[in-house]
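S.K.: Structures given as structure tokens follow.
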Structure P
Amino acid sequence: MEPAEKNIFETGQVLLFNKPLYWTSFDLVNKIRIMISSHFGLKKIKTGHAGTLDPLATGLMIVCTGRATKRIDEFMGLEKEYTATIHLGETTPSFDLETEVNRQFSTGHITEELVRETLLKFLGEQDQVPPLHSAKFIDGKRAYEYARKGQDRRLEPVRVIFREIELISFSVPDVRVRIVCSKGTYVRSFARDLGEALGSGAYLSDLQRTAVGPYRAEEAMDLEKFRLFLEQMKQN
């Protein structure tokens, strides 16, 4: 994106950002909105993102401004690519590090060959149950509201597609994989399901979104780079 007149954000821009660790997707979008508004004296600027990342995940987020927000559904429908570290032998209620370990399992029987064979079984279409610790709706409430109250509710399975699953590294208790999957896939649920399929338990310990369709994390900017870009625009 080259510097131009200051109203390009109102006209509509598609911006690629790397979401910082511990930030919510809303935190990032809100920060970008404030930065644009304050730099150019805009009372408000329509801003939205094309696909939530959990606070404990990092990587690519597509942020749309102005008229480009009409394209959000288009971007959300694209395939996603992730690199994930899955910790074997333990589970957590949220399927990641948001909650404490609640159960432990043996990993002595898990070999690299077994992991490779098991990963192949996940390729293609399947029904996946989303985590209760998620923003999915149950009877008009966010699922995480039930989870935080300790209420055990089950979400309906969602049809998802795993087009590619590649084992990057194997070092028990940690397995690192690259995943290319469809819209609506929860990698946390994949971690849970992989642990069960291996006759053990597992949770997601690290996640980075590396691509959304043709857009790559390598092309994304951080907030400091965006600040410098805005300053350059003001000077032109």
Structure Q
Amino acid sequence: MLRSESLTQTYISGGRPLTVLNDITFTLERGGFLAIVGPSGSGKTTLLGLLAGLDRPTAGTIHLDGVDLGVLSEDDRARLRAEKVGFVFQSFQLIPTLTARENVQVPLELRGEPAEARAVELLERVGLGDRGHHYPAQLSGGEQQRVALARAFSIRPQILFADEPTGNLDAKTGATIIDLMVALNRELGTTLVLVTHDLDLASKAHRTIRLSDGHIVEDTGASA
């Protein structure tokens, strides 16, 4: 589902090159669950953005579902993300003027697909069937993240990228969110790529890649 080859990302900082990622190579099978861990500044979020096609690498290639992201135009990459990719962020990124149900409906409506019944179904699935008419400000942090999760899965993405999805939540609520992601991964076959600093949560993944100073220093699936 995802292949990274010799991925490198360098920025210019203070007139000097700063290499954030260096020679990142791995393959993730369809339906897998990968956790990317490492200290702050190790390149985790930068790697996630590259893998999702949100940015272009300085060198190396990324293939998403067999498609080389490097040869696509910005419009084509945006189209690929809309069709195949879901996102969950630490900050939830819900639209404050829309209800929970309406937030979940947005990706479906943008695709011209029937939305309301699917949104209701997903909110039920994440335990928020009775909160669909509430606005984000009326929901707890854990509830907002569950809405974000329902929204991400609304289009049945082939791959879901999650950047510190439990970072703003307490341990118990965070574990609930990860359990939901694992359940949806199992039921829908969605490939998961999770960036987290929480090793307990990362342990739920099938595979872990640890970054340090932009390098892979451990890959529990390297020999698979």
Structure R
Amino acid sequence: MLELRSVSAGYDGFQALSDVDLQVRSGEAVAVLGPNGAGKTTLLRVISRLIANRHGELLMDGRRYDAMPAWDVIGLGIAQVPEGRRLFPRLSVEDNLRIGAYLPAARGKVASRLDFVYSLFPRMRERRLQLAGTLSGGEQQMCAIGRALMSGPRLLLLDEPSAGLAPVVVQSIFGLISRIRAEGYTVLIVEQNVRQVLGIVDRAYLMETGRMRTSGTAAEMLSNDAVRKAYLGI
């Protein structure tokens, strides 16, 4: 489905990504692990075309899209949940969700998409008239994920979904991501919570200083000495 070939990108004179190769197949859940400053968020922003790649190729279903403007990328079936949620705090939960269905193809399905999101996140139905800015951190993350799902994406990008959340809420969010996977969605997730994320993905990449250092199945990454020492404290 998604493929990156020798992608490099950065900001002004800073090189954030160097010769990155990545592949996500349809139906997979794939994680990108790594410390702060590794380039993980930049990677997602490049995939969404919010940052232009300097070199390399971005492909969706075998077709290059690295010349496409960012506002057209969602039409390819790619939706991103940004770090920090980025909700509209003075709009209601339901209005935030409706914003996610702005594509012409999605506008006629708003009611059915809302029903789907509310079935995944019953708390959002309860809070649908509440201002998004008054939600708890975990509820805001649910709303942000629900907003991305409103477009009916084929590939869901999640940027640090557990950031800033209490441990019990983190478990709940990862449980919800597992439910989304069970609905058939393809997921690419950037996350520092290594142990939790490796419990719900098929494969993972380890990124350090803008480069992919290693990759493997979730089980292989859990048994990788470098991952165990640096990220699992073993």
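Each value in this text was obtained by applying a stated rule to the coordinates, not by laboratory testing. Model, not experiment: these values are computed from the prediction. Cβ atoms are built from the backbone, for glycine too; each structure is taken alone.
S.K.: Given a value of 0.75 for FRET efficiency 1/(1 + (r/R0)^6) of positions 72 and 216 (r between Cβ atoms, R0 = 30 Å, to 0.05), calculated from one of P, Q, R, which structure does it belong to?
M.R.: Q
S.K.: Rank structures P, Q, R by distance in nm of label points 7 Å out along Cα→Cβ at positions 48 and 192 and report only the one at the top, that is, the highest.
M.R.: Biggest value here belongs to P.
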